[in-house]
Structure 1
Amino acid sequence: MLTVIVKFTVLPGRMDEFLEGLHANAQSSLRDETGCLRFDIHRSRDNEDEVLLYEIYRDQGAFEVGHRGSAHYAAWREVVARCVPDGGHVNTFGTPAFPEDLPEAHDGRA
């Protein structure tokens, strides 16, 4: 499994557009990508311009090929280009320490 934790800083006045595009990307990822096991969207409590994502993919290929190769991801990248300044996007990659404890491990998708 691959975990992706993402932090975005959104340009002033662009949050509504950003969240709308992000929600569409998340919903399409969960619906259309069998390798996308989780896609959570959070607003920062400390900074109103920050959005945090927590995503889990079956494996590296599900992320790099299935997710990043999808049409909805391409549309999402256009939203990011309009709403996020240069340097306003940070990805952190990990692996679940206890994947057997994830609900996704028990629903037949993992």
Structure 2
Amino acid sequence: MKTTINKYEFSAQIEAIRPDNFSYSGRMVLFNYLEQLETEMGEEIEFDPIAFCCEFAEDTVEDIISQYGIEDKDLETWEDKKDEALMFLEDNTAVCGMTDELTIVYRQF
């Protein structure tokens, strides 16, 4: 037995359980990513907000550079830093996307 939820229910339930894990934009990016993943796999993903909050993260470009020890030797502009952070994440995990607030949602590793 399955229940289908829309993006607003998805967002509200994650916010109710773990309000500090994702911004509203981050929850929308994650929802869209998971929907696309379902389509690509051809099977439904069970809604498990706790698992999503443990498996995925939303961070600023600066936090990603700091957390993962990305060298920022020649990264003068924010664009350079963003490109480097995205390249690092794409090489190591799945990137769900960028939010309106310019944070990145990705699968933690």
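If mean count of other Cβ atoms within 10 Å over residues 37-44 is computed to be 15.9, which of 1, 2 is the source? Structure of origin is 1. In this comparison of 1, 2, the computed figure -16500 for helix-only ellipticity at 222 nm (-39500 (n - 2.57) for each DSSP H run of 4 or more, over all residues; to 500) is attributed to 2.
Matching task: 0.20 is the computed value of FRET efficiency 1/(1 + (r/R0)^6) of positions 85 and 101 (r between Cβ atoms, R0 = 30 Å, to 0.05). Pick the structure from 1, 2.
Details: 1: 0.20; 2: 1.00.
The read-out comes from structure 1.
One of 1, 2 was used to calculate relative contact order in percent (Cα under 8 Å, 6 or more apart), giving 43; which? All intermediate terms of the calculation are to be shown ahead of the outcome.
Details: 1: 43; 2: 30.
Answer by label: 1.
When Cα extents along the principal axes in Å is calculated, the result is 41, 31, 20; to which of the structures 1, 2 does this value belong? Comparing all candidates, it corresponds to 1.
Any read-out appearing in this document is the output of simple, stated calculations on the displayed coordinates, not a laboratory observation. Model, not experiment: these values are computed from the prediction. Cβ atoms are built from the backbone, for glycine too; each structure is taken alone.
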